[in-house]
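J.: Please go over the structures that come below.
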Structure 1
Amino acid sequence: MLLTKGFEIELFTSTPQGQAVGFADRIVASLDGFVREPDSRNVEYTTAPFRQYEQLLIALVEPRQRLRHYLKTFGDYTIMPGSTLSLGGSDRFCRSDPQNPYHGYIEQTYGTKVVTASVHINLGISDSEDLMRACRLIRLEAPLYLALSAASPFLDGKLTGSHSTRWQMFPKTPVQVPLFISHRHYIDWTNEQLQLGIMQNVRHLWSAVRPNGDRRPYDLNRLEMRICDLVYDPLALLAITTLLEMRLIWLLEQNFDPISPGVSVFTPEELAGITDQNEMSAAQSSLEAELIHWQTGEKILARTWIENLYEEVKAIAKTKGTLCFLLPLQKILKQGNEAQNWLKDYGAGSSPDQVMREVMQQTTFSENQLAIDLGLSHA
């Protein structure tokens, strides 16, 4: 059986010229399913958990169509792809809820480093120790998913030198997060961070992967991967999610644990350090990043590592009926992720402004066509 899956999608609202404009208060008041982020230029919607990818596809596209339709009611505004304020605006914070003390803390502590857009992928795993094993493995391989999803090479109209500027600058909190060796370890560590004031609340664990549930850290029911930049193409996002789910199904079926004796040449402490280093390499160069393999310590290109994983999970995807959703991964591996394609256009002579305007036109057209194909009303 497939796992339940859901997404938290953060988006920037902007002009067609790529200037982010804050409408969070109006959007949240008028559209079901949208919630605030600390900055009003961001909004977030969450899909319900589904097992079937066909349902997820509709759940991804339909809210964006409603949002596009609503934005048009008060001017020429749109949704901006990418995970940073690509064409300007990082010099100021635009509070969405001035009365919210947690938002005030975020603004004062982090500033616009947190004003980014991303996708969080949640997969349901009910047994807490299975979930911890899953978090251990995916934490070690999270840099691969960042490499596939990188979509933030620009900031304030300038080239940054990173494929994922978002993950380079995002204030991961706490700075050092261990590999949790058990649910008990996670509970004790979380309570210690809260007592020390390092975390303000149980949500204030901003790492690549975290356990999630209705009463953290005690009641847990899903793995949340937070490392991915915003993957605007729904089919590309479903392909990345399929790779992740098939990897987790393999882990659960094999009862695999990356910290079992003999699996890796590294200690859990060393593994945490290696994956932090790999995250930064992937943020810098995405699919072309040279990473350290967590099992052997050998250096390997992110692209090659992903190709190897793809071959390993392909048979599982076939038996689970999800191979068609995995296949678009090949396009990303061959043609590049969003950041790499935008950088190709930049290298061919386009300015960041020209690149992002063209991307917005293309994504609007592609999404509207997909919505028509799916029979969604606002297309």
Structure 2
Amino acid sequence: MRIAFYAPLKAPSHATPSGDRRMARLLQAALSEAGHEVFLASEFRSYDGVGDRHQQEALQRQGAAEAKRLLAGWRDSPSAAPPDLWFTYHVYHKAPDWLGPPISSALAIPYVIAEASHAPKQTGGPWDLGHRAAAEAIAAANVVFCMTRLDMACVTPLVPDWHQLCFLPPFVDAAPYRAASRDRAALAWRFSLDPAQPWLLAVGMMRPGDKLDSYRVLAAALRQLAPRPWQLLVVGDGPARTEVERAFAPVSARVRWAGGLPPEELPAVYAGCDLYLWPGVGEAYGMAYLEAQAAGLPVVAGAERGVPDVVVDDVGGLLVPPGEPEPFAAAIDRLLADDALRQRLAEGAGRFAGEECDLAAAAALLQANLP
């Protein structure tokens, strides 16, 4: 099939890296892996981050104009074949889909959504227009792929009985992580790490909000582990770096700051470390958890929102109550003290990410459930 791909929150061509952009690109790759011709239909962004009704109405008008423009292009240009299916990634109240429903209806083609969410508490609130539009899009979709079980429970009431609702676990292309070598000597030299000590790893953007809160929980947890030998390698950068460094000040001698690294360098970093740590405050699910596990790295994470869908407790890591430094510290301490447990979880992490959450598994699931 010829599939029109669209991401109203952030196009896969967007300049700023993020987990959302990453998943959009992975979905395109999975659809291509399944044998389809996939093209980016539009870069129109419907996101309103502040809850401004006038802004939302303006975006609605712009979306209607963009839908008309696309339809006219397919109608008026003999060389531009219209799509056989419309596929929208990530629909919610702050970024509704103003393109997919009208275009799918006009072309009489199936409409598919991946990663939809619906929060009834948004009814009548600052994003009410986007909330209602997202609900209407979900109800109109022939197939809705939910990427967390939490979203699936919230979306289920909106999906008609004659339409399809499927669970599509978040996924990565596990191959480069599985193939990465554990070259501790190179990492030790590059980041001034002591090969005789356990290496802990955190990967995350440094920005205000949930990311900064996660760093603060991690710092508070590590302060409780002063008697144990360990070093922490932090990969990431951003506008909240000063606040992040301040949180780690009491243990700063044990922290190494890698800054932002290009994606192609991350597999070797994951493979060389001993534990991946990320509290995941407010995390939708977290792509880095899958990257770490694909490289055979056990995870300690907070059991928040969709995180249990990408980290299975006592299989690829340990899950603890979200946002609490004490149980997070206890889980790290347990893994540092138990080599056999750490090895068992490392093996389980690699199997889980490489078999259940790999690009090939996602391509097969998508192909089996597309109209």
Structure 3
Amino acid sequence: MSKILILCSYFSPAYKGGGPIKSILGLKNTLKKDNEIFIFCLNQDIDGELLAIPCSDKWLDIDGVNVFYSSKDNLFKNLRNIFRGNFDYLYLNSFFSFKFSIIPLILVKFFGNINNIILAPRGELSPGALRISGKKKEKYLFLANLCSLYSKNIVWHATSDLEADEVSLTLKKYLNLNDARIKIAQNISPISDKYRIKVVEKKQIDLVFFSRISPKKNLKYALKVLSKSKLNIIFDIWGPIEDREYWSDCEKLIKTLPDNITVKYCGSISPPEVPKMLSNYDLFFFPTLGENYGHVIAESLSVGTPVLISDATPWINLQKYGVGKEVNLKNMMEFVEFLEDFNRKTIQEKSLMRQKTLEYFSNKFCGENIVNATYSLFKSDV
């Protein structure tokens, strides 16, 4: 039985941080049977709200794993103390996180005794993500290369072939790691109860955007797409506002939309409420700049809601399976045309599309190979 230390900024019952939290939950649930799991995180959610937990700054037994909810004031002291322990594996859930990836790597490099490190960039090395605060990230990559911070023994966890290619290109370009060990293990998403919504005749398309409000998620682009549509559309926006300045720009755009487009910001939503919420919409609209996986996409598919997304995610060939479409962000009018095509569908065609979406998700997530690939991350001999 191996001792695995997982570092992540936020962990359940935090939920506003989105996909990364779900990734760690899936990882924990998969590995805890055969390993001793230790999770180190903050005692708050992404917006600073303190979590409803028994206590902070000590190890707790949560659902069969050890969780350390650190206060911000004691974060570095707690990290230093934890790295004095003996662990077989260190799993980092970010590349650019200063407190939960960069500092831990420095501690391991100079003071630690953990030989096996798995690093999951979580989409941070995609071209779209690298462009956000690009100069700052390039400076860090230059310094990291100069200090040889990222050694050859690190295993890089990619969740798709697409992300593996992106990680490989970035590591070669900035860190001179031409033979980096990149392993692909798809995220493990829970399959929601089968929501079978009866499709009814109506005069509008009900669209939903569900994600953190930040530049990477590309809400402004979604609003620009809608400005070009002449259809009657109700567009609901769910998710915490991570970037206030960006949201202010979105609000300005909303005020300029034509009368046929109705937009409502619905706020945050707790995880248990998400499946029912998503199932109530005709389409999930998510023109993201880049996702290494896209838990929100998986959640939409899991309840039978088709998706209209950018092609900067691993979710491809959606039209082939009849569950939506992925579109290159350079081709804005293709999003508009898909909405028009969807609007022309009969009730029977829309019902069939929802059924295909449920079947697609079920087939994609019922293989033993996903679990085996996750276990392979923690085999130092492969």
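J.: Matching task: 14.4 is the computed value of mean count of other Cβ atoms within 10 Å over residues 224-231. Pick the structure from 1, 2, 3.
T.: Of the structures listed, the value fits 2.
J.: One of 1, 2, 3 was used to calculate mean count of other Cβ atoms within 10 Å over residues 160-167, giving 25.0; which?
T.: Checking each candidate, the match is 1.
J.: When mean count of other Cβ atoms within 10 Å over residues 88-95 is calculated, the result is 22.4; to which of the structures 1, 2, 3 does this value belong?
T.: Value 22.4 for mean count of other Cβ atoms within 10 Å over residues 88-95 corresponds to 3 out of 1, 2, 3.
J.: semi-axes √(5λ) of the Cα gyration tensor in Å, for residues 8-63 alone computed as 27, 13, 8: which structure among 1, 2, 3?
T.: 2
Each value in this text was obtained by applying a stated rule to the coordinates, not by laboratory testing. Computed from a predicted model, the values in this text were never measured in an experiment. Cβ atoms are built from the backbone, for glycine too; each structure is taken alone.
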